[in-house]
Structure P
Amino acid sequence: MQRETIRPAVLAIALTLSTACCAAAADWPGFRGPYGNGVADDKEVVTKWSSTENVVWRVPLSNPGNSSPIVSNGRVFLSTAADSGKKRSLVCFDRKSGEEIWTRTVDFATVEKTHNTNPYGGSTPTSNGERVVVWHGSAGLYCYDMRGNELWAIDLGDFLHQWGYGTSPVIYNDRVILNTGPGKEIFIAAIDLSSGKTIWRTPEPQEGDGEKNTSGKYMGSWATPLIERVNGEPQVICTLPTRVNGYDPKSGKLIWSCEGISGKRGDLAYSSPLVRNGFCVATGGYRGPSIGFEIQTGNLNSAWRVDENPQSIGSGMFIDDDHYVMANAGPATFQCIAAKTGEVVWKESPKGGKNYWGSIVSGGGHMYVTNQRGDTVVFEPSTEKLKVVQVNKLGESSNSTPAIADGQIFIRTFQHLYCIGE
């Protein structure tokens, strides 16, 4: 039985008009940026750095984590955790100096299971420039103002999985959209950004106990929802354990659904769906299937399905209307794929490459992705071949996605948070 309680704000103080502002165009306010698809509007972005070159600032982190930094209203936010997940925190840094401004920690009595490759603190926060929201899994969803005053908190239930948690909240207008899970009961929810009250909650049926399906195979979704306009209307699009769904962001009504994510190794989804001109592609986890389909209404059929793929953890990106690129988590290959057919146009592996858990982002005409060794590959979007511009090495492990803001890049490693810029 899901429990849902609203806790009153502690020291809740609304920001005044003189200090509040909407998220600036140069901000990176959530997972994969201002549009959720990894695209930054910046015309020029730094392309070369090392652990000492073009480092604006670097701050040590006391614990590793897979969540990514965000940049909003002069602040950099990062989720982290300590004491085997019994202390789950949101940390706020000054955008220019890297100085820690505040930390807000939630105490959680239970030590929950997770995988050693997914430390606690796997969910990326989100902000609109006035408020910042972070999901701490079973410890709840929390909202703070930019000074660190808690405005509200909501307990959405327990989400237990041997691989931990990692999906991230998304702010859309006046609400927070969250794909809860993995767990015994999962649902897509919209939470009022002002009050923390649930606007709608749409359950996702699943067969199994949240960790294993009825066939004894692994199951779960760690995918972050994507907000996209289809035929002029906004939709919440998310890859779930067995299918991809599209919801009305106002009501939570299921508009369409396309089966095909379930694979022979289980019902798993890690990466977010990719959408371009009403066409969607999605890839299952654990070397599971990939599908492509035209978004319409009702129960959809895929235009194509590829049963076996490289491991997909980080999300890919469209490079034009007809092609997208993936950086894989095993083997460490790059692939350019034709969106309408699923055909692999090219597949290459950079020399000395390591598996890619971070998602691809782009800015200034280049694409960026960080591998597990902390090397960020800068490359050109191309349908001809992999055109590497630079490989930037930090020498520290990372499973996170870079953030781009004002031509600078923010990277979380297991040891530090970096601000990179010329």
Structure Q
Amino acid sequence: MKRILQLFVGIALTTSIFAQTTIENFAYGTITGTSADSLTNPAFGGGNWRRHSGTGGPISYKSTSLSFPGYFSSGVGGSAEFSFNTVSREDANRSITPYTSGKVYISFLLNMSNNGGTAADYFFHLLDTSAMTSFRGRHYIKAGSTANTFNIGINKGSSATPVYSPINYPLDTPLLVVVKYSFDPNFLDTISTYIFPLGTTIPATEPSTPTIVTADVSTADMVTLNAVAIRQGTIGSMNGRIDGIRVSNAWANTILSVKLTSFNAELTGTNSTLISWTTSTEINNSGFEIERSLDGENFEMIGFVKGAGNTNVLSKYAFEYGSDEGAFYRLKQMDFDGKFNYSNIISITNTKGKATTSPNPFNNQIEINANNIITHAEIIDMMGKVVLSQTINDYSGNLNAQELRNGIYFIKLYQGETIITKRIIKAN
């Protein structure tokens, strides 16, 4: 039996998960505490980040992340630290999905520790890797008008004076920065930036007025936007960290998509499993395919629950599957345009029945012992085919698996309405 339950509760929230976009969360593992902790080191981000300029100190990979409530890429993985110095230092870029038209949104978290003083310089820009000197959308930092603050400025290219936000942003406090690059068919591309201080509720739709807009529309346009870059300049002593870079062609996919706030599975006590989950925000959400696996690797769809489409209120979902067998579950969130993303994998274990199989790996014989009578046992191959079935009707027994080839199998032990599944390996 399969039952679908769907509830919507009107509690306004704004956070996100599940997005079809280029994502850089700097999730590269544990640092060494040495100069080897370079973002371009193959041991860390070197598979994504490449040095394109500078000969000095590297951009440092940090194992701690930045957090901003309501932002999808908050508190995930690590971060990248840039430092300015009077000598040449490394600049690095990361490839993204190429864009040649429309609007492109680039969001990231920024935490400045040192504003570098009144001599402004840029730390972040957009890039066409076919023209490695045509840096567009340069983002500048300079000291604010009060102590321990800074201002953010932008220009389209190197020939124009940056336009600054008049707002003083505090040091050592994360900001969410969203850059919008708009391709124009008349070759007058524009760049604007939205800046959200900590404590701001991130809007589900693009605000009507950006925080900063470039004035130099006459600067040459980009042919292709295919990379983002972090820069370490030689003016001042600016220092900060960047985290949670996301790039997409829609505000919703960059900032808010589908936020999965909970995902659980539990036995109902009536020989079934209840899978439940909650979202706090949904954008372009067609629905959820519920997938099940016995081994945590090979999944099959067991049902579909329709999504809310577009909403920023708390939505609760549930799906009941007619089995209390131990298994793994995940969600496949589907957009209306066919794009999809997977949730994390959760598992459920039926503790009513307990059994052991030994040895594992096995050769020809498998010994079974259980706390309740096992009526029969089955061995199933990786294709789902039953390759051995034997009646037991006892608390213990032996299976002769001599005819089976070496490989991975699953053994299912039946104890009345309880089924115990285990992964076994044959190796002669």
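Nothing in this text is a laboratory measurement; each read-out follows from the coordinates by a stated rule. Bear in mind that the values here come from a model prediction, so they are computed numbers and not experimental data. Cβ atoms are built from the backbone, for glycine too; each structure is taken alone.
The table that follows gives values for the structure above.
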read-out: Which of P, Q leads on distance in nm of label points 7 Å out along Cα→Cβ at positions 55 and 407, largest value; value: Q
read-out: Entry that produces 93 once volume of the Cα convex hull per residue in Å³, for residues 335-390 alone is calculated, selected from P, Q; value: P
read-out: Computed 0.93 for Rg/Rh (Cα atoms, Kirkwood Rh) - originating structure among P, Q; value: P
read-out: Comparison of P, Q by FRET efficiency 1/(1 + (r/R0)^6) of positions 271 and 367 (r between Cβ atoms, R0 = 25 Å, to 0.05) - largest value held by; value: P
read-out: For Rg and Dmax of the Cα atoms in Å, for residues 239-318 alone computed as 16.3, 59, the structure of P, Q it came from; value: Q
read-out: Parent structure of the calculated result 121, given that volume of the Cα convex hull per residue in Å³, for residues 63-230 alone is the read-out and P, Q the choices; value: P
